[in-house]
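Next come the structures, one after another.
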Structure I
Amino acid sequence: MEPEARSRPQPAPGTRPDAGTGAVARRRRFPWHIIVFLAPATAIYSAFMVYPLLDSLRLSLYAPSQAGEVFAGLENFSRLLTDELLSERFWNAVWNNLVFFAVHFVIQNPVGLLLAALLSSATLRGRAVYRTLIFIPTTLSVVIVGFIWQLILSPLWGFVEAPLLGEAGTALLTLSLISVWQYVGIPMILFYAVLISIPDELLEAARVDGASAWRIFWSIKFPLLLPTIGMVSIVTYIANLNAFDLIYTVKGALAGPDFATDIMGTLFYRTFFGFQLQRGSSTMGATVATMMLFLILIGVLIYLFGWRRRVTTYEL
């Protein structure tokens, strides 16, 4: 055998001489099939989510004039925060939105956790029926829910004599509780999914050691629920900052009485589209929408850096 031939690496027995080269080529081949599958969803998401968001940000920096829209910088934001009429409506809507979220955070999520803990009990009969009945309101139309609760709470033919939806002090709280009733099934299902995934061997070992049901929940189940609790909280915050349909269905765009139920969604609707004698302004409406985005981003950042980084996720 020639020296040059002896110096070449010999292929392993039973393999083709070009097997290694073919494997490298296959590894370097660009995965075009991924683009084919992702392209339709990416295009639709970009057209209906990304582009409107970016265009709203752009529009908030412009102001109407006789020659059309002209660049105004942060003038719209300054008007929204300092103008006597606009700032009053804006800060009132922000406060009402925070109250709307606080009711969901304090009542909806703990009640959902309690229901999930009860439904995950192996001794409870008819768990599937209860789970379905609690989750059914989530699937109902908000228009139907608003109309039914207006009839139930009507002082004329309802079950409550006090005008809960007609007084400024009780209207927002009442609407918040209606929303809690409708959507409590969502956190319940999320918490329930975590609870039923906890291994029975872990819980049985705690019972053998003499732990009570209350101690098992707080020492074993609750720590495993913490990541889901944080996720449910931030989802609740985002959903409540974007709330609109229930308030609009029950109280209309003016969110009465005396703007007591006015939130960012109804303020944006009146500002952008106009209502009754109020003229709509696309630029000022985009400014309100941008402020809604900023408020949501603040909540998301608090969740990411104040909660998620400090909570340990356990593998079940």
Structure II
Amino acid sequence: MFFEKKGPHTLKKIYSICEQKNFNYSQSTKIHDIRDLSSASGKDITFFHSSKYKTEVEKTKALACITKKELEKYLPKKCLKIIVKNVLLSVAKVGMLFYPNSDIDPIDKSLILSDKIKKKYKNVVFGKNVLIGKNVRIGKNSVIGNNTIIEHDVQIGENCQIGSFASIKNSILENDVLLQDNVKIGVKGFGFIPDAQKNFRAPHIGRVVVKKGSEIGSGSTIDRGSMTDTVIGENTFIDNQVHIAHNVKIGKNCMIAGQVGFAGSSNIGNNVVIGGQAGVSGHLNIGNNVSIGGGSGVIKDIPDNTKVMGYPSIEFKKFIKQWKSNE
């Protein structure tokens, strides 16, 4: 609902964009959308670039899949294969075919001062100089701070508190969400594909979904998803100046201290506690009830009920032993 979609497009055209010449499927076959492995329907194209996602690829319903030669054996037989050398570059180009304006954040020309449309939002309190886009929904008893911008189609639930100078786009906020001042939510992620000629910007067509009762600290940035959503779970509290990259999913009841950074597509479980200035690399799975010490660098998966610290992060008891041995 946030991005204009073009199409459907013929499979032959998609082959051409992927720079594949040996087209061997029906020319009338049409593709309606590009989605990730889990959400793709029988009319969509998807992509498979790492064996780490073998479980998802076995269940995909996609009509066609962009992948590389060594991975095609994992795909369902009925799924049409487009074999390329650089999967992510081809995905970015096909994504731009369907969503040509999703690689940047264009100006929302529908914005209007809240004073002019406040009758539309009964039981909502607006500060000074608040700008609202078309089709924005705001629940009752919510408060919007001064100089905040809420772009088109954003949904904000009931009893929400939005601070001053916040920017919200491409996002859904459930009830009882608190955003402090200067929060930026729904911006394009740091997604690009290095190419021989230039860096190719990857489209970002996902959303940010902030679940009920969560709090986002001042100066934090949450990027929207590329092909899936970025999600903040229920009752999760995030401190100031935290960066959450595209496709990250954070569970319920987490506590994340200031200046923590998450790289893209990592999954964080429930009841996770992360100390200040820690960093979590991309495409990792952090289990439930995990504690990560401040300043730690997480570069591999962490199982449930584990406490880690250090760079690279190791089990807390081992870290203490190493520290004592170096005294």
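What follows draws every value from the coordinates through simple rules; no lab data is involved. It should be emphasised that the depicted structure is a prediction, and the values quoted were computed from it without experimental measurement. Cβ atoms are built from the backbone, for glycine too; each structure is taken alone.
Using Cα Rg over 2.2 N^0.38 Å, for residues 124-235 alone for the comparison, can you identify which of I, II gives the largest number?
I
One of I, II was used to calculate distance in nm of label points 7 Å out along Cα→Cβ at positions 140 and 164, giving 1.3; which?
Source structure: I.
Figure out for me which of the structures I, II the number 8 belongs to, where relative contact order in percent (Cα under 8 Å, 6 or more apart) was derived from the coordinates.
II
Comparing structures I, II by distance in nm of label points 7 Å out along Cα→Cβ at positions 92 and 244, which one has the largest value?
Checked I, II; max of distance in nm of label points 7 Å out along Cα→Cβ at positions 92 and 244 sits with II.
Have a look at I, II and say which one yields 4.3 for distance in nm of label points 7 Å out along Cα→Cβ at positions 108 and 300, as calculated.
Considering all the candidates, the number was obtained from II.
Assuming -19500 is helix-only ellipticity at 222 nm (-39500 (n - 2.57) for each DSSP H run of 4 or more, over all residues; to 500) as calculated from a single structure, say which of I, II it is.
Going label by label, the one that fits is I.
With P(r) over Cα pairs in 10 Å bins from 0, in percent coming out at 6, 24, 28, 24, 14, 4, 0, 0, pick the structure among I, II it was computed from.
II
Which of I, II yields 13.5 for mean count of other Cβ atoms within 10 Å over residues 84-91, as computed?
I
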